[in-house]
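Listed below are the structures to be examined.
Derivation of every value follows stated rules applied to the coordinates shown; laboratory data play no part. Note that the structure is predicted; figures quoted are calculated from it, not measured. Cβ atoms are built from the backbone, for glycine too; each structure is taken alone.
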Structure 1
Amino acid sequence: MKPSVYVETTIIGYLAARVSRDLVTASNQQLTQRWWSDHRERFELFVSRFVLDECAAGDDDAAQERLALIQDISVFDVTDDVRSLSKSLMREVPLPGKAQVDSLHISVAAVNGADYLLTWNCKHIANAVLRPRIETVCRRHGFEPPTICTPQELLES
């Protein structure tokens with residue numbers, strides 16, 4: 001059985017975006033492309049309706065490109081447990097109001113038992129300071145948190 005990966009929206013954004021002029025972002029885009037082309041087959045990929053909604057937003061052509069990248073990926077269910085855990089993450093981590101969808105990404109991955117949550121969102125998700133708090137809240141609700149990581153970290157596995 002392959003390990004499961006919840007693919008958060010920033011991954012799809014990096015795959016579909018024009019190459020950035022910022023060297024760090026361009027490097028992260030390249031790492032993402034490499035993981036996507038050479039390593040994703042080692043994993044069972046999942047998204048959620050939140051990823052679908054975020055990918056569908058904005059410019060129509062760009063949205064179609066993002067959605068095409070994930071058209072064959074399975075979609076995790078959004079349940080009452082997901083919503084409850086998200087509320088607790090917002091309150092107990094705590095996360096700012098603008099991070100509501102970030103808490104939903106974490107919750108979907110945890111409640112559905114994903115092994116990994118793959119993201120470039122290092123402000124509210126893949127954040128070394130917040131990660132222990134996120135894990136504590138997930139466990140208190142009875143869910144094992146996914147390993148939150150970037151594509152670079154899964155390249156090295």
Structure 2
Amino acid sequence: MSSPVAPALPWRDPLFYLALLAGPVSWLALFFILQPAIQWGWPLHEPWQFLMPVVFYPVIEEIVFRGYLQELVHDRISSRSFGPLSVANLLTSVLFTALHFIYHAPAWAALVFLPSLVFGFFKDRTGSLTAPILLHVFYNAGFLWLFTSPVP
């Protein structure tokens with residue numbers, strides 16, 4: 001893979017902070033559209049229902065999709081890019097999103113595509129999984145807390 005254009009430490013990259021900000025902005029927009037009933041303390045009462053999809057799954061998914069598949073596509077199929085998005089990122093994000101249709105409603109699964117592109121962008125930009133993992137954990141935490149809390 002080509003050399004990264006930004007340091008592997010995401011907190012030194014201003015675009016990383018913009019990507020972090022995108023999470024709460026998206027949650028806020030979805031919150032006003034969907035107006036979910038939120039139980040603010042539910043993750044504290046159901047820690048495994050929260051920690052598995054917030055910590056374990058993002059780490060495994062990033063290792064498999066960005067660390068293995070995106071690298072594989074980049075090295076064996078195409079190292080081309082369309083602006084800031086590599087072909088490897090696009091193809092990996094399509095597969096990542098497609099697999100979310102197995103477990104999620106179609107609209108929620110489709111919404112995975114944009115964050116996936118962000119994760120892949122930072123993998124390409126830094127050459128590391130640090131930023132994609134941190135962003136994935138953060139995005140999942142906010143989404144789960146606001147939109148999947150158990151009904152009282």
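Observations on the model:
- If relative contact order in percent (Cα under 8 Å, 6 or more apart) is computed and equals 40, the structure in 1, 2: 2
- Answer label among 1, 2 for the case where distance in nm of label points 7 Å out along Cα→Cβ at positions 63 and 143, calculated from the coordinates, equals 2.7: 1
- Once Rg/Rh (Cα atoms, Kirkwood Rh) is computed for every structure in 1, 2, the highest value turns out to be that of 2.
- Origin of the derived value -18000 (helix-only ellipticity at 222 nm (-39500 (n - 2.57) for each DSSP H run of 4 or more, over all residues; to 500); candidates 1, 2): 2
- Answer label among 1, 2 for the case where mean count of other Cβ atoms within 10 Å over residues 15-22, calculated from the coordinates, equals 12.6: 1
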